[in-house]
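Some structures to go through are shown next.
What follows draws every value from the coordinates through simple rules; no lab data is involved. Just so it is clear, the structure is predicted and the values come from calculations on it, not from any experiment. Cβ atoms are built from the backbone, for glycine too; each structure is taken alone.
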Structure I
Amino acid sequence: MGRAIMQSVRGRDDLRLASVWLHDERRSDALNLAASVVASTDIERVTAAADVVIDFSLPKGTLRVSEAVAAAGKPLVCGVSGLSDAEFASLGQAAATVAVVYDRNMSLGVAVLERIVCQAAASLGLEFAAKIHETHHVHKRDAPSGTALKLGEAVARSRGQDFDTVAWYAPTAGDRPLADGDIKFEVERRGEVPGDHAVIFTSATERLTLGHSVTTRQVFADGALRAASWAVSRPPGLYSMRDVLFADD
């Protein structure tokens, strides 16, 4: 994702690449960076050079990034998935002093889908069961995906349910008939699919399907840059892509 973001910034007039956090400074030559770009393993130096920081590293890296942005007073956009409670808490601590946009999926379309899913779940109520079906490439190890969980949580929240009580995934919870109010996850791994998600509401008499498909991972870079442009003028707080798109509605 780092390379995709850097490439996207180079194609825009309203943004400039200020710095890059490296694991090994010897790799900077391969990135073909302008002389003005700070490329360093020192996260404090990298953060100081930027107006807003975008993090797509790893969970353990997010701990260091969140501490650095809080100390420097710089907004943060974070798209790292699989955070532990402690790692997510570090984002919350940073959000007390700077704007932090965190989302497990930076796609604009998924943010719109989440909003529609919330409206549908609240309107249809507990008489409908919900299935969250996701398809990803064969290299993806976590299941269900972070986006699928995000959509399932949106369903539960909109219906006033406890997500952990009503959500289940057959490989870990055993298979069983779908009941009213259930939230079931279905997972498929094939080919090089970047990511397909569908939320399916079913009752005894009808079925409603809401879905989103990714054709290229570039959508995540585009979403992160939109979030970065939005975050620089926001007060401290923990935001999501839903806020980026709809906070001013």
Structure II
Amino acid sequence: MPASSALAVERELKRAGTNDRAESSAWFFKTGPGQYGHGDLFYGVTVPEQRKIAKNHRELSLSEIKKLLNSKIHECRLTALLILVGKYEKGNEEQKSKICEFYLDNLQRVNSWDLVDTSAHKILGPELRNRDRNILYKLAKSKSLWDRRVALISTFAYLKDHDFKDTLKICEMYLNDEEDLIHKATGWALREVGKVSEPTLIKFLNKNYKRMPRTSLRYSLERLSPELRQNYMKK
């Protein structure tokens, strides 16, 4: 069997796409002038289909994955990250370390919310589980919207272990962030904290709700009782 290649992956993606879905995706991911996704192109491939293609090319080399990450085609980058996540999950400690280093070296190509949300808590988060996490705070202070989102989403890897410290600290850092996509991510992160420990979420809200962006607050309250939600929103 011939070795898998970036070109083979892209050809499969192109065959699987539709023009209607490509137009819809271009609108959904805000690709107009001045919007966060400006310049992104689409073949119009569903995420389930991309997962199938990624599974068929799970042996793709890092050098070929890099070619996909450098593509202007959104699905090429997402499929590349799906392959990378699969390689990380099946790798040994040395391989995982190399993959995470590759991920960080190419982080500028993880440049949309779905790309971040597919990969950050599956690669960077687990890699830092038992290591120094200073890099998360470096990313959290970045001028790049996507770096900041990577920093927060990476911490999702720790929530099931009741390890909330980094999630809450970064959420607090983002209360004055100007980007709506960061407000949404902050609210989502807090909601996930609340799923594991509602008292931890309540403690954070009681301290910070007055200065939280309304989007962050609304997202964070979604799983609380109607009475609690109304109480915080009215305040």
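Ranked by relative contact order in percent (Cα under 8 Å, 6 or more apart), structures I, II are topped by I, which has the highest value.
Could you tell me which structure in I, II was used to calculate distance in nm of label points 7 Å out along Cα→Cβ at positions 54 and 214 as 3.5? Before the final figure, lay out each step's value.
Details: I: 1.4; II: 3.5.
That value comes from structure II.
Work out the source of 16.8 here, i.e. which of I, II gives that when mean count of other Cβ atoms within 10 Å over residues 14-21 is computed. The structure behind it is I. Among candidates I, II, the computation of helix-only ellipticity at 222 nm (-39500 (n - 2.57) for each DSSP H run of 4 or more, over all residues; to 500) that gave -11500 used structure I.
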